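These are the structures in question, set out in turn.
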Structure P
Amino acid sequence: MVLASLLFGIGLGIYFGIAEDSIKMFIKEGIAAHPTLHDTKSADKLWRYVQRAHFHASGISGFSIGLIILVVLSSLRRNVKTITAILIGLGGLYPLSWFSMFLLGPSIGRSAAHDHFITEFLVYVGTGGLLIGIGILCANILLGSLSQKRG
């Protein structure tokens with residue numbers, strides 16, 4: 001999951017370099033089709049949403065790889081390592097919330113895109129999973145919790 005998120009972030013960056021104008025045209029056409037849902041800031045804000053998807057995907061993926069390496073090296077029980085790595089990997093869903101707002105925003109408005117079920121689901125599962133995974137890892141490293149039994 002972390003590698004998919006990293007590839008998503010890198011892919012967006014490449015797409016910005018190749019076809020930034022097409023992204024801005026998507027935003028412009030969506031705003032033109034639904035002018036009552038937008039204000040003068042909409043185009044810039046929607047462009048910023050897709051940039052945030054790129055930044056968050058790249059950043060969260062980068063430090064999640066480091067966290068997963070710590071999980072592998074930790075004294076967590078094997079099954080807890082798997083769960084913790086999956087939870088940390090769920091952090092890759094958070095950048096998709098910004099991408100969701102970018103995709104939905106031109107047609108339903110920025111506020112509606114921000115409050116959309118898909119966006120909120122991605123935010124809560126992504127951040128929740130990441131924070132719980134980090135919590136389990138920190139509890140193990142700092143307190144020795146959920147460690148393998150010593151024989």
Structure Q
Amino acid sequence: MSGSLRDELRAEYTILQTQYEAFDGRALMIKSWSAPLLAGGVGLGVNNRSVAIIVALIVAAICLWVLEAIWKAFQYCYTDRIKLIEAWFRDQRSQEIPPFQIFTAWGELWHRYYQYPKSLIPIVQQPFVWMPYLPIIVIGICAIFYVALAKS
């Protein structure tokens with residue numbers, strides 16, 4: 001049974017690790033598309049002297065920033081199970097663990113911690129989450145002042 005359990009946990013770990021890393025790949029893809037579009041939109045707003053366009057872009061950047069934090073929370077829901085399996089493979093097998101419990105383990109961590117909005121606060125503060133959204137927001141705010149001063 002131990003050899004079979006080992007194979008099952010190895011397979012589950014591979015699934016978990018692949019899924020965990022896929023979140024980062026998707027986030028980078030979203031950033032690679034959104035950053036130039038948002039920055040270009042701010043430039044368009046300045047060029048057209050439109051505060052409305054710039055505000056819309058700032059709101060979009062904030063939404064993407066929060067969405068990425070939620071996405072990170074989804075990713076982090078895999079960590080407890082990954083750590084449990086890694087501990088089991090380090091011979092810290094104080095208990096037999098049932099294999100293929102990805103959904104159950106994910107849900108337990110989500111309902112215990114990440115379902116609450118306050119759990120996003122430390123996540124949005126991570127540089128790899130707020131980049132590039134926060135700089136675009138700051139540039140957008142500066143652009144609003146620039147446009148407002150240029151109009152007067």
Structure R
Amino acid sequence: MKTGWFTALGREIEFEDLLKDIYSYTESGGKVFVGSDSQLSVDKCIFVTAICLHGAPGTMGGRYFFRKFKEHGSQYKFLKLRIMKEVNYSIEIALDLLERYPQSDIEVHIDIGTSEKSATRKYVDEFMGWTKTSGFVCKIKPDAWASASIADKHTK
């Protein structure tokens with residue numbers, strides 16, 4: 001978890017520097033949003049987890065950091081397993097940040113939805129329950145922008 005982090009512009013950042021930025025942001029009243037997404041190809045699955053900082057008083061917009069890695073794709077052909085891995089990565093990061101900054105306001109975004117067209121709708125209760133029992137506010141599509149927009153952008 002401590003290696004392979006990048007800024008929104010794609011510049012590598014040391015994990016300790018990322019943590020300092022998160023600390024400063026949360027101390028000024030900003031929220032932390034964590035979300036993951038994945039992209040499956042023939043032989044690999046690309047996972048991206050994003051840490052987004054947004055909502056500090058007196059600031060406009062926000063900032064984010066992401067990590068991206070590849071895993072062998074064969075086991076992720078099953079949608080539920082792939083989404084489970086995404087949720088696990090997000091909760092893992094959120095728990096680490098909460099342990100470091102217990103007063104921080106952290107929200108986990110999951111790339112699942114309830115629309116009739118969504119193949120993930122049957123997993124909503126299960127994965128939202130997992131996230132909430134881990135101690136986090138949980139958002140799904142269309143409100144899960146940290147996963148559905150930010151993390152998704154870097155899976156390509």
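Figure out for me which of the structures P, Q, R the number -26000 belongs to, where helix-only ellipticity at 222 nm (-39500 (n - 2.57) for each DSSP H run of 4 or more, over all residues; to 500) was derived from the coordinates. Numbers along the way, then the final one.
Details: P: -28500; Q: -26000; R: -9500.
Comparing all candidates, it corresponds to Q.
I have 29 for relative contact order in percent (Cα under 8 Å, 6 or more apart), calculated from one of the structures P, Q, R. Which structure is it? Don't skip to the end; give the middle numbers.
Working: P: 29; Q: 38; R: 26.
Answer by label: P.
Have a look at P, Q, R and say which one yields 27, 17, 13 for semi-axes √(5λ) of the Cα gyration tensor in Å, for residues 40-127 alone, as calculated.
Working: P: 32, 13, 6; Q: 42, 12, 10; R: 27, 17, 13.
Here the read-out was taken from R.
Could you tell me which structure in P, Q, R was used to calculate mean count of other Cβ atoms within 10 Å over residues 48-55 as 23.0? Each step should come with its number before you reach the end.
On the way: P: 19.0; Q: 15.6; R: 23.0.
The value was obtained from structure R.
Upon calculation of FRET efficiency 1/(1 + (r/R0)^6) of positions 24 and 80 (r between Cβ atoms, R0 = 35 Å, to 0.05) from the atomic coordinates, which of the structures P, Q, R produces 0.15? Walk me through the numbers on the way to the answer.
Numbers: P: 0.15; Q: 1.00; R: 0.40.
Only structure P yields this read-out.
Could you tell me which structure in P, Q, R was used to calculate Cα extents along the principal axes in Å as 41, 30, 27?
Details: P: 68, 30, 19; Q: 78, 26, 21; R: 41, 30, 27.
Traced to structure R.
A short reminder: the numbers here are calculations on the coordinates, not readings from a lab. Predicted model, so just to flag it, every value in this text is computed and none were measured. Cβ atoms are built from the backbone, for glycine too; each structure is taken alone.
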